Structure I
Amino acid sequence: MFDDRSRKYSNQYVPLNPVNIDLYEPFIGREALDQIKFLAKPLHKKVWANVNSTFVGGGVAEMLQSVIPFVRGLGIDGRWFVVEGSDDFFTVTKKFHNLLQGIDQPITLEEIFHAYLDTIDENTKNVKVVGHMVTVHDPQPAAIIMNGNVYGHILWRCHIDTSNASRRIWRFLLPYINQFEGAIFTAPEFAKNNLQIPTYEVCPSIDPLRKKNKHRSREEALKVLEDVFNEHNIDPDRPIVAAVSRYDIHKNQLGIIKSFKLMKQKAARGKHPILIIMGNSATDDPEGSKIYEEIKAAAGDDKDIYLLLNVKNNDEVVGSLMSIAACFAHVSTKEGFGLVVTEAMWHGTPVIGSKVGGIPKQVMHGSNGFLAAPYEFDQIARGMQTFIEDKNLRDEFGKSAREHVRQNFLLPHMVTKELILMRYHLEIDNKIPGFRMNKLTYKEISQALYGRTVWPFSTDDLKKRIEAIWEGLDLEGTDQE
């Protein structure tokens, strides 16, 4: 846990020491490392601030725990601010999260204006967020853009699958989002067509230097797991189906339990598989304890199912569990990306994943894992059974999974794109980032009309595009309805 004494202000976390960047060379190679250093050189001592809703729990907090030391190791002044709120604030922002992921539930004006906007106002009374680039993560702090206490080139990063977002909550958030200079999404289908700002595609990543992602022999992993397994009377010699995530309705642990029970009925004689579901509570998720109780009820008295909550030495235990599991199951109903999938694959463990969000970017069906719809319990069960019974296939898929992560989803890959964005917005580079998803936007046209000096399109192209808009033509790439 982070200690409150380590904060310079009430919501800024300070002591994240720089990491030695050269430690990443064994994972990405010297050429890629030199490229990152080249990109970072003109950004030396520039400030990159990040704002989110919690220091602990969830994928965003975990990423920032690695991103900030990494960029500081490059000589960039990485900073991290957190929006602090009451239970009412996190209750309403959890509703935002659910509504953005397509789950309809009631939300009142009192919740929006009092629990949400008043909390944002309170957070910005005494603390200014200043950076040459500022990245605001997810809907919880999105309204901070309007309070006048955030300074710099400000981008909004969405880690949520918003492809089927509730029209109500999207319309509420849209005026805030459109005040940012750009928006970052994990996949093109998450970006709505009524955005008036540039959009970029950047996948999350894992840090190979974290304890969770350290590679261990089976003997080393079992040593780490010894206390937990003894406490819960878990037999490590039985084949393990592992699942790790926060206890959340979208993570579909109930579906994993149903699939596992189906699989047990068909598993080869003598296999006797077990299911270990492990998760942590998060400070910005008030629904976690309720979901945990529902999962406990679904597991019932099945002695082959083990539920672990807030385990001590969490990172090492999670990594060790992933490394000895026969397979990993993550069949979310909604998933922005699913870093636990990345982590399991990095440990050489094949994954049965759902065909949603960012999971298909990672799991290649039939080559490094299996994909199924979240409620295709028979198919999920078949995937579990295959990996439990076929060690050769398990090893082959696991090796392929690890290589896929190495090439695409390690921390330096993501930071490279972030540095390109920072260079672009600070006008060090004029070339449009290659991972931009849309073309000319309303905000860029208005900036150009008021004399923006650095323009990503030619003057003739700009003139044609603006004339077409004035004439009411349906111009491809304007992103306007």
Structure II
Amino acid sequence: MNKIPNSKLCFTIILFLAFSFTGFSQEPDASINDQNNIEKVADAQTAPEKEEAVTATLDTGNTAWMITATALVLFMTLPGLALFYGGLVQSKNVLSVLMQCFAIACLASILWVVCGYSLSLTAGENEWIGGTSAFFLKTLSVENLNGDFPESVWIIFQMTFAIITPGLIVGAFVERIKFSAVLLFSGLWLLFVYFPVCYWVWGGGWLAEKGVIDFAGGIVVHATAGASALTLAWMLGRRQGFPKTLKPPHNPGMVMIGASMLWVGWFGFNAGSAAAANESAGMAMLVTHISAATASLVWMFIEWKQTGKPGLVGIVTGTIAGLATITPASGSVGPMGAIIIGASAGIICYFACGFVKEKLGVDDSLDVAAVHGVGGILGTLMVAYLGWKGELGGLGINLDSWSDQLIVQAQGCVAAIVLSVVATYLIVKIISPLIGGIRVSEEDETKGLDQALHGENAYTLN
């Protein structure tokens, strides 16, 4: 049995590792006598200064939109993801899932302030990890702008992405993991997976230099979370009764409510990634909705055909698959591309769920790898063709051909998956002996994590 004070150990290790990173003019022609021409030349000379002044001016419209988008993305985790996952587990474990999501949100927020923002989104000395200049946000002031809105808004907008990504992994280990293991794993995972990959793609790292397209997180969020979820579920082992005697979701209504919150919040996730209230944000919102609706219906009809009945849990799972798959492509495709991506997500992610559990025998409890991992990778690859200007309405990509772009997209996926798998394996191996194993006892698993770990019950019947 574990004799170490888990809560103190968790935060001591996480903060120690966080602190350890600190070591680490055109001149006018004199022959021009015409006064109008002189004035034109003078205007031309001062134009760059005027332009610089414009770009450094706060845009209240963009600021208002980015604040709204930030609130929407946080709404995805709290309460959206928490309710979605909470409804899918047994009633004796629902509070443990809510607790995991809430605690991860708090932990990720502090780590983002301590070192995450700096390591992820500030210039570093190499192409693999960001700098240390913004640790504890020491360079932040009220006057700092990110483009034409406050840098403080940009920091918290990106913080919400760091919050939800380890939150997604919760779905892989529900009903059988120690709470101390959740805290330790999530903190270390952010440090060694999320922050580096975020820098690679969005912070100016090596994938950004190659021209990878990941508008809102197909690689940074979904591929990393999916790969780590599959690895962790395999290492943790199966739940009692898997796969033949598992109980169905205890509250499908809660699942639907959580999924609906995720759908609404995803508009901030994708449209907010335009970092402005502009045409790109509008198109991102439109294609996000179209993909989600398409995937929902496709999933529903497949399940109807396979089982004889269309289920509520099934259709909303299809919604999440469509949202995850459109995420990396939402800034590059048009409505027709969104329909294709949504239909593909509904088909491929549906059968991926069965493949992971039945063929691989891995108890990825709430299908994180099949829905988020497969969906994020699928959308990341499909954008190479669907984002190309043509009959399908793509908005254009940077490289000379869609096949060149596909190679870059594949490189990004492979790199993120490899790092996620290796880091997850090593993190589990490191923390497991420190806390006497990451899995609860059989007795606690039978009793339920709500009572065994938190001393509370979700429902009281008089």
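Any idea which of I, II comes out highest on distance in nm of label points 7 Å out along Cα→Cβ at positions 95 and 223?
Largest value of distance in nm of label points 7 Å out along Cα→Cβ at positions 95 and 223: I.
Here helix-only ellipticity at 222 nm (-39500 (n - 2.57) for each DSSP H run of 4 or more, over all residues; to 500) was calculated and came to -20000; which of the structures I, II was it taken from? Walk me through the numbers before you get to the answer.
Numbers: I: -12000; II: -20000.
Label of the source structure: II.
Taking distance in nm of label points 7 Å out along Cα→Cβ at positions 103 and 287 for each of I, II, which is largest?
II
So Rg/Rh (Cα atoms, Kirkwood Rh), computed for just one structure, reads 1.03; which one of I, II is that?
Answer by label: II.
Going by distance in nm of label points 7 Å out along Cα→Cβ at positions 175 and 351, which of structures I, II comes out largest?
Evaluating distance in nm of label points 7 Å out along Cα→Cβ at positions 175 and 351 on every structure, the highest lands on I.
Where a number appears in this text, it was derived from the coordinates with a stated rule and is not lab data. Computed from a prediction, not measured in an experiment: that's the story for all the values here. Cβ atoms are built from the backbone, for glycine too; each structure is taken alone.
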